[in-house]
Structure formats: C-alpha cells, structure tokens
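Structures are listed in the sections that come next.
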Structure 1
Amino acid sequence: MKIMIIGGSETGLDLANLLGEEFDMTIMEKDEEKAKNIANKTQALVIHGDGTDVSVLDEAGLAKMDAIIATTREDSTNLMVCEIAKNENVKKIITIVNSPKNEELFTKAGVSSIVSVVGTNITAIKQALHRFGDENVLMQWGDMELIQESVSEKSPLVGRPPKIDGGIIAGVSRKGSISLPDDGPLEAGDVILVSVKTKEVLDVLRIIRGK
C-alpha cells in the first residue's frame with residue numbers, strides 16, 4: 001500500500017516511521033531545510049515540494065497512491081490537499097484538523113477520516129488506513145469488522161470452498177439468495193460477508209477483488 005503524507009510535522013514524521021513497518025511511505029514537505037532534516041530521521045522517501053500544487057503532486061506520483069494523509073498545521077492547507085486528492089480519485093483521504101470548528105468543512109469535502117489534533121491518536125489514523133473502503137464495512141466492534149464484497153472473476157476464491165486467509169466467511173449471497181457457507185465452490189459475482197480483524201481488511205479485500 002502506497003501512502004503519501006503532506007506536511008513534515010512531528011505527527012507526520014511519527015506516522016511515517018510507524019506505518020513504514022508495513023506500508024510504502026512518502027513525505028512531502030514545503031520547507032527545504034525541514035525536508036532535509038526529516039530525511040535524516042526516517043526511511044520514508046522525503047520530497048521537497050508544495051503539497052497544494054497539483055503539478056508537484058502529480059510528479060510525486062499522487063495517482064499511484066492508495067492513501068494520502070494531510071498533517072500540516074494549517075487547516076486551509078489540509079483542506080486543499082484533501083480536495084486535490086479527491087479529484088485525483090485517491091481511495092483513502094485522511095486529515096488532521098487543527099481546529100474542531102473546521103471539521104464540518106472536511107466532512108462536506110468528502111474526507112474519509114478526520115482526526116482532531118487535540119490528543120491526536122496515531123493508532124486511530126493507522127486503523128483508518130486499514131479500512132480500504134468504508135462502504136464495505138457493515139459493522140465494527142473492537143478490532144473486528146464485518147465486511148461485504150463481490151467476488152471478482154479474477155479472485156483466487158472462484159471455484160473454491162468458501163474459505164479465505166485472514167477472515168471467516170459468514171454468509172454468501174448469490175442471485176438474491178442468502179445462505180450460510182457450505183463446501184460448495186464460490187462463483188464470480190457472489191457477495192460474501194466476512195468477519196475480519198481491522199488490520200487484515202486490506203489484504204482480505206484484495207483477495208476477494210483479485211488484486
């Protein structure tokens with residue numbers, strides 16, 4: 001999973017180092033000296049550039065990113081970053097909101113996840129990243145989620161019993177008929193319900209989608 005962080009704040013650097021254990025991380029920082037300093041403190045790719053400049057973002061590979069996280073200290077900048085990412089169809093858009101009164105602006109902009117800067121919880125941001133598409137999540141409790149997704153014709157699940165690595169298939173919907181899983185093979189187009197840990201959602205969805 002490729003993730004770009006806009007803003008080399010302390011939170012941005014901490015995120016890059018934490019998430020770098022499992023994701024491909026890039027940090028973009030507008031201040032050149034700050035960018036050089038950050039590069040000495042992380043294994044992430046650090047780019048000196050303006051995260052609100054579409055051409056700079058395009059050159060940095062925005063279109064290939066699975067997620068973008070805005071962590072600057074200016075809500076106006078973070079909002080602009082989110083709007084650009086949305087226009088570029090980035091799957092997951094997450095931002096830190098420095099002033100709670102601005103949260104509604106980000107919600108209206110269609111930001112996937114909003115984290116208040118007050119008591120910023122890096123773990124919460126990490127969990128938000130694992131939720132590849134909120135429209136797939138039917139229920140969430142603790143570190144578990146119930147998701148639904150249609151089996152792609154490219155999925156390795158096609159033609160096999162209803163079992164999946166990283167999750168438990170709880171139900172199968174085929175041509176409008178819902179049933180409990182049995183030993184019968186799954187077919188392309190089946191909609192399956194899967195109980196899965198939040199941290200495994202991305203991998204499970206990729207298996208179902210055949211990606």
Structure 2
Amino acid sequence: MSNHSEESSAKPASRGRAAPRPAFDPERRAAILRAAVTVFARKGFHGATIAEIAREAGLASGTLYNHFQNKQTILLALLDTMNDTGQREADFAAADHETLDSFTQRYVRQRLETFTQAAGDALGVILAELLTNAELRAAYARQLLGPTTVLGERVFARWASEGRIRPERVELVVRAFAAQVLGLLVLRQLGDDTLTARWDEIPDVVSDLMLHGIEGDTP
C-alpha cells in the first residue's frame with residue numbers, strides 16, 4: 001500500500017519536467033561557434049574573452065567550458081567547420097557520377113560558401129591568427145589539413161589511374177587546387193573590388209583554368 005502511494009505521489013512531480021541537457025550539447029556547441037564568430041569580428045581574437053563569447057551565446061562561462069577548453073580550441077573548431085572535414089570524402093565520391101567540369105565547379109563553389117558562411121565577418125581574424133600562431137597552425141595541419149590533403153592525393157591518384165586526369169605531379173596538383181580556393185579568399189579579404197563584384201563567376205573560372213588552362217588557339 002505504501003509503495004503504491006509513493007509511486008502515485010512521485011508521478012505528478014516528474015510530469016512535464018524537462019530532461020536535463022547533457023554536458024556536451026551539439027546545439028550549444030554550434031551556438032558557441034556562432035557567438036565566437038561575432039565576438040572575434042567585433043573584438044579580434046586576442047581582444048575577445050571566453051566570458052564575452054559565452055554571453056553572446058546566451059550561456060554561462062562554465063557551460064562553454066563543457067565544450068571547449070579555451071579560445072584556441074574554439075578557433076580550431078571553427079577551422080574544422082570551415083574545412084568541412086567530415087564531408088570531404090562524400091564530396092569526392094560524388095565526382096564519380098559527374099564530369100570533372102561539373103564536379104570542380106560545384107566543389108569550388110561549395111568550398112568558398114562553406115568558408116565564408118562559417119567564418120562570417122571574422123574570416124580575416126581567423127586567417128591572421130592561423131598564420132601567426134604556431135601552436136594553432138601545427139594543430140590545424142595535423143588534425144585537419146593533413147588528413148584532407150591525404151584524401152585528395154588518394155582520389156586524384158585514382159583519377160589519374162583511370163585516365164580522368166594526367167598522372168604527372170599529382171601531389172602538387174592537389175595542393176595547387178586547394179591553394180586557389182584559399183588564395184581567392186585572402187585576395188577578397190584584401191579588398192579586391194573586381195573579385196568581390198564577380199564572386200559568383202569564380203567557380204567556373206577555376207574549373208576552366210584547372211582543367212583546360214588559359215592557352216588560346218594561336219600558338
């Protein structure tokens with residue numbers, strides 16, 4: 001009898017009570033990254049504080065520390081989002097079902113959009129810190145750039161073996177391909193008005209340049 005009474009009295013107390021959020025929450029993590037972009041753009045990387053990022057995200061500083069150890073780990077997570085690391089293999093796999101022209105245009109457009117959307121107005125701040133912070137640069141190379149470069153080398157080598165691209169200097173071709181995307185982003189950050197005004201044309205230009213070159217019909 002007493003057990004039944006305890007169960008009956010316990011149920012109303014738990015009804016409607018929201019389950020506690022786990023310490024790590026993907027939605028909160030995404031909110032922190034969006035907030036970091038806003039604060040970095042406003043204050044710079046070194047001028048920003050964890051407390052300001054947490055406040056911008058609508059969280060307590062302690063909650064932010066459930067997801068990131070410090071500003072550098074936040075910045076590395078932003079670089080991971082910009083790099084779209086987890087999606088790269090699927091992106092390259094899609095090329096097996098389309099022409100290289102179509103793939104290159106789509107891929108370059110996607111890379112440029114991902115970079116600019118993830119970094120927003122803080123792109124210049126993020127790139128500057130990456131270039132000047134040796135520890136961050138080493139972590140980026142080890143965790144993000146290295147694995148995606150190895151993946152690109154493997155895919156390009158397979159394309160070369162299938163006759164889809166020329167087999168010469170595949171490792172350098174992969175890096176030249178990546179450098180065009182990064183270089184265009186830097187040039188736009190430097191304020192190139194023509195590039196900014198004709199940004200939507202860039203994927204077609206890069207595809208044409210990479211696959212067909214710029215040599216005219218006249219030798």
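Values in this text are rule-based calculations from the coordinates and carry no lab data. For clarity, every value in this text was computed on a predicted model and none was experimentally measured. Cβ atoms are built from the backbone, for glycine too; each structure is taken alone.
With Rg/Rh (Cα atoms, Kirkwood Rh), for residues 44-147 alone derived from the coordinates and found to be 0.97, which of 1, 2 does the value describe?
Only structure 1 yields this read-out.
Can you say which of 1, 2 returns 23.1 when mean count of other Cβ atoms within 10 Å over residues 68-75 is computed?
1
To test your reading of the models, identify which of 1, 2 gives -8000 for helix-only ellipticity at 222 nm (-39500 (n - 2.57) for each DSSP H run of 4 or more, over all residues; to 500) when calculated.
Details: 1: -8000; 2: -21500.
Only structure 1 yields this read-out.
Give the label, chosen from 1, 2, of the structure having the highest value of distance in nm of label points 7 Å out along Cα→Cβ at positions 76 and 92.
Comparing 1, 2 by distance in nm of label points 7 Å out along Cα→Cβ at positions 76 and 92, the maximum is at 1.
Taking distance in nm of label points 7 Å out along Cα→Cβ at positions 156 and 172 as the quantity of interest, name the structure among 1, 2 where it is greatest.
1
When relative contact order in percent (Cα under 8 Å, 6 or more apart) is compared over structures 1, 2, which one is greatest?
2
Taking semi-axes √(5λ) of the Cα gyration tensor in Å from the coordinates of each of 1, 2, which one would give 36, 17, 15?
Among 1, 2, the structure yielding 36, 17, 15 for semi-axes √(5λ) of the Cα gyration tensor in Å is 1.
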